[in-house]
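The structures come next, written out as structure tokens.
Here, each number is a calculation from the coordinates, and none is a lab measurement. Everything quoted here is computed from the prediction, not taken from an experiment.
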Structure P
Amino acid sequence: MRDALLARRAATRHRPFLFGLSGAQGSGKSTVGSVLLEALRVRGLKAEVLSLDDGYLPRVERARLGRDVHPLLQTRGAPGTHDLALAHAVFDAAATDAPFRLPRFDKATDDPFAPELWPLVQGPVDVILFEGWCVGAAPQSAGALVAPINTLEALEDQDGAWRTWVNQQLGGAYRRLFARLHMLAMIAAPGFQVVERWRREQEQGLRKSRAAAGPPGPGGMSDQEVARFVQFFERITVHALCEMPARADIVVYLDERRQPVGPPLGGAG
């Protein structure tokens, strides 16, 4: 992945070079991003990571979407619950000589950290690793939205209004953002059936670490909460697993233990 990124960057000479890293929840995107970041910095490149998760809208804005569009939009996660202007602003600022801040979201409070607490970066930046569960994802056809894919959709989105609106966001504002990427890599789970288990393991670890740190504070989600939460991501994740490998520049297939199955493959080339 590192060598392919370096080769493409050398051939195109974009600055910043925008490298998208996509993968299901719990697939190890953050770990891969950290390793890749260090590998780039060792080679003398100025590189930063921007996570899609750090661009979630504040609770008050998601509450407004919940009132005006659909109640499910109060929950962060689906396309339409991010502040995409932040990502565009970071991409733009990284090309200049001026300092800029990388947004940070506090999942414990379900709100962004205060902007003055965001890391300050001095531009210009050579490479931005843009990682997220739906980075590079494509919308579905209208016909594919008709039948609910899980219990959440069947009971809480009976008329399909939520998934239709989310799909429209993915085909509009998100597509325009993803079009700025110079390269796309995908970490492909063996199927959505493992995603709940991976996310459950993450939350269990989070609960243990917070309990050990003390004093008591907001913990990770319970197993029951995880089971509902991952359903917000199921439709787009399943669709991406089907269609993204054919157009991603790099695909890393994982087994159920999150171990790579063979070397990374070139998709779109």
Structure Q
Amino acid sequence: MRVAFVQTEPKRLAVDDNVDRLCDMISNTDAELIVTPELCNTGYLFSDREQLAEYAEEIPNGKTCRRLMELSKRQGRTIVFGMPEKDGSRLFNSAVLVQGGQYHIYRKIHLFGPETGYFDPGDLKPICFERGGVKIGMMICFDYFFPELCRVIALQGAHIICHPSNLVTRFCQEIMKTRSVENRIFAITANRIGDESLDKLDLHFTGSSQITGPDGKLICRSDEDTEVARIADIDPSAAEDKMVTPWNDLFQNRRPEFYEELLRG
């Protein structure tokens, strides 16, 4: 299976220009599954909840989702992209998986930093979606800090986790190697580049988007400051092998009776 990430530099609140450039990059990326950054149509920072509400869109009827669904259908691609979602009065930091006329939503569960001031925490359970026999899960950026999330997705049989991100730290790229090997799955982290400033907050995004494999090894990684698409050919069935040693099956060796109650806090 040919998969890819698209690493972009969205301009704050310039939705039409951002989506135009994103569609051009996706159109020129020869992959079956393509992952974009978090909030790829708006940029990251909002002055308040009222401004976010102005730019958040309904799914699937908002213009960003419509355009990417049309592109997916026209080119036969599966696209996972991050955008702000409006659902009635609620506002979510969401990832959307589109396959032609079909769509699936994941809403970011673990909000980071300034997001806590204007987004609502995600309210949908993380589940897998299927593309031609390949099971795909989604999480967003800071979710990577919570290993339970990757694990519950992997336990559903996920081959690939798609991970739209706006990373401002340098922990993630190394941690995602661990998330991959501890669940023996592929992970596609699509980060953004550039800088955003609002009031007294200045953010620098670290780029270095990457794809990691079930053995925890880096398959490919971009640089820190270039808009670029990178492609990798993977065998999703490699994520079905959960043997750590000839004696140890990663999932069969779990003993949840000793820790599930403690995890519930």
Structure R
Amino acid sequence: MNKRIQFKALHQQGELLFLPNAWDLLSALVLEQCGFKALGTTSWGVANAMGYKDGENITFRDLARLTKKIISAVDIPVTVDIESGYSNDIKTVVDNALRIAELGAAGINFEDSVKNSAGLIDALTQNKLIEKMRSQLDNNGYSDFFINARTDTYLQLENPFEETINRAKQYIESGANGIFVPGLAQEGDIKKMVESINVPLNLMSLPHLTDVESLNNLGVRRFSIGNSLSDATTAFIEQQSQQIFTNKNTKNLYAHNGVKTVFG
């Protein structure tokens, strides 16, 4: 079974796919060794690790280079966050998605936020992008490549539920394999969303949305940790750095059980 088919099957099992998000090669190795069955990348964490803010401030070449390294180093399926495609040109966005598939990824996240400003991409434009992306992938032997269509309605609109349903149904019709709604957290809305769409619903970890089992019981099929682990790691580095600088003592750096990660 190739990794694309394997990844798709993980959305159809009896329990939700608990998906961690890596931001560099080391984090990907650690997550695999902890036992996760697949992993994604986090655009936020990837950008931060390269010294940038999130929002396509790194180049697509940078993302592709990291993607290749991670896929070459781990044995589990990898899905890649390509934000809104790293271009305003439809052909380039579609070509970028195909390039990620050619590198061996099992899928992508593809969002509908406007670059460099608030707002959502027009739904008709996004439908066209997904249709062309699906067609290009299918025609090049990647019909089992997972397009996770992310909509940022809950991050940008005051009353997002109806617009989310409308967009989700259109994205599915255009060829999306899953719907990702970061910010969706109310139990009632989650239940309605699960009932309204016929593909896996993906949610993202938030301070008040953390329990995998409860989401599984609601019918959520995929739960991503997003940038929470990369943020926690950066915060730990900041805190430790401040402590050793202030105290002029490195003792606290040895208050752990040692590195257990196996390196090749």
Among P, Q, R, structure where helix-only ellipticity at 222 nm (-39500 (n - 2.57) for each DSSP H run of 4 or more, over all residues; to 500) as derived comes to -12000: P
Structure (P, Q, R) behind the derived value 42 of percent of Cα pairs over 17 Å apart, for residues 111-150 alone: Q
